[in-house]
1. If mean projected area of the Cα convex hull in nm² computes to 16.0, which of P, Q did it come from?
2. Give the label, chosen from P, Q, of the structure having the highest value of relative contact order in percent (Cα under 8 Å, 6 or more apart).
3. So helix-only ellipticity at 222 nm (-39500 (n - 2.57) for each DSSP H run of 4 or more, over all residues; to 500), computed for just one structure, reads -11000; which one of P, Q is that?
4. Give the label, chosen from P, Q, of the structure having the highest value of mean count of other Cβ atoms within 10 Å over residues 16-23.
Structure P
Amino acid sequence: FKPELLDEHSRSILFSEAGLPESYKKVAPDTIIYHWSNQLSPEAILGMIGQDQSLPEATGTQFVDELSKITGLTVQQLFDLFEHDLTLAVSGINENQLVPMPRFLLSVKSGEVEKLKTVVDRLIEHYSIPVRRTSHDETDIISWGGIVGIGSILPTLSFSDDSVIISSNRDQLKNYVAPQREKSLADLESFQDISSGLLKPSHSFTYLDFAHTAEMLQEMVSWGGTMLAIKDKELARKSKVLIDDLINPLLEGLSMYSIIGSRKYLEGNTIILESITKLDNGNQ
């Protein structure tokens, strides 16, 4: 590609120094999707929202302008609260869950955690959001107080290790912020097999337990079909054919890909994507 065609901000992100993830040592061992990147760009995300034709014009700009009025910070000051280091971790469906929903955790580095806490408090106050404030291992945890959690499923937010952490459940977040933990993703043999060839200076790293992800999708699709059956029998009949004859066979076929790992890095003016795939028979 030609770097001169990019704007200054995009070039600075793209040509940032490669690094190594550390957060895989903190996520739970039942994590089936792990993604780390040091090239997060809030400005680019806002730009993509603005280009979404399904949204009203200037939705992204209006949203940020409203945030500026509430928080007292300019748009650039809001962006500057976040650094470029991002972690996304998705865990499979818990056996005790009534509703088969994946559990996710998102962590973004911030060099201005105290300012970010103030921003969150102002937003909570402005929108009158009901919250519960608790602590775990000396880490403050904010949970949404307007709903009853299903099991541990409850939108939760915290600040730890110079990061803001958002999770769909309390257990995943508590494990992430704990000073010590019995096991993490780093202890899994499947992760070690894949990461041994990929954990090198990079701009992103991804681990995907494809077999368990496919299994999770099948459970979600099956639950969706059951909900349709309650609402509309004819629609449920059609969806059952689609699920049984197309979706499930496709997912079962793809589950032959057991584990997939990948990384992205830059060499000169070339973006390189490197991946390793482990099949269910153990071959790579």
Structure Q
Amino acid sequence: MSHEMVDYFRNAFQNIEFPIETEITPTSRTSFYRAMDISLMYRGHPNVLSRSMEEFLKSNCRPFAYAGAAKVLMLSSYISSREYDDYGLQASREWLSIARQDVTRCFEIELIHGEIEQASNKLDNIKSNLDELNTFDEAKDSYYVALLNMFYHSKRKQRGEEQKWEDIAERLAENDYQKLFVINGKAGNFIQDKKWSDAAKHYEQVIAIDKQDPWAWHNVSLCYLHLNDLKNAERCNEIALVLMDFGAARQVQQMIQQRKTGSFFSRLKHLFSG
């Protein structure tokens, strides 16, 4: 699926009229960060990437538009569990290289470079990018630099440092897009640690802000299943499937039915054993 989506956007970019202006202005930066925020909501729906790309183009800044294309291709290459396909990552690097031709040194371009390196899972390259980003004055109060640090320490399995940067990112978050992304990340870590109650609370926070996120409903249903709260597990699973019919939610649906059937036969056996 990732190859198909990468090819879809590569072909689409051939028919797009990219901006000719190369100057980076406050207005172009506003569009750039709005596009970055929209991309945080990507859960496999290409329309989110299309909306993000539209904002990158609205920057009327050629390097930002090309960097935006690189980011869209990177996200298109997502497989699962923070794994990305090399095919899309290579295409992403090619577009970022074009973006670099218009600017000698740019904080925003380095942010997207950092995200591509994170997706590549090359720790030395990630560290080099973070060192470069920290030479910019903007890095100190950058939500996106905090995210890059958070993911870097996650890959190094340094849970304490990861949590520190999670808290920094949450403090720097300026809108619901950014808040949701951090809360989702915290919830995911609780799932990895099998802290189902804490994970459920965080996914409920996500749902309170965005009731249309099928993955949040799916994940909280999985938490409730592990907590043996079949009523809420089934309720949340049904909502997830209404929002988007996808395999992971179907699997949980089957698990719930198996658990309910098992519970029924267990009660039946108890009745007859008397």
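We did not get these values from a lab; they are worked out from the coordinates using the rules stated. Small disclaimer: the values here were computed from a predicted structure and weren't measured. Cβ atoms are built from the backbone, for glycine too; each structure is taken alone.
1. Corresponding structure: Q.
2. Once relative contact order in percent (Cα under 8 Å, 6 or more apart) is tallied for P, Q, the winner is P.
3. Answer for the origin of the read-out: P.
4. P
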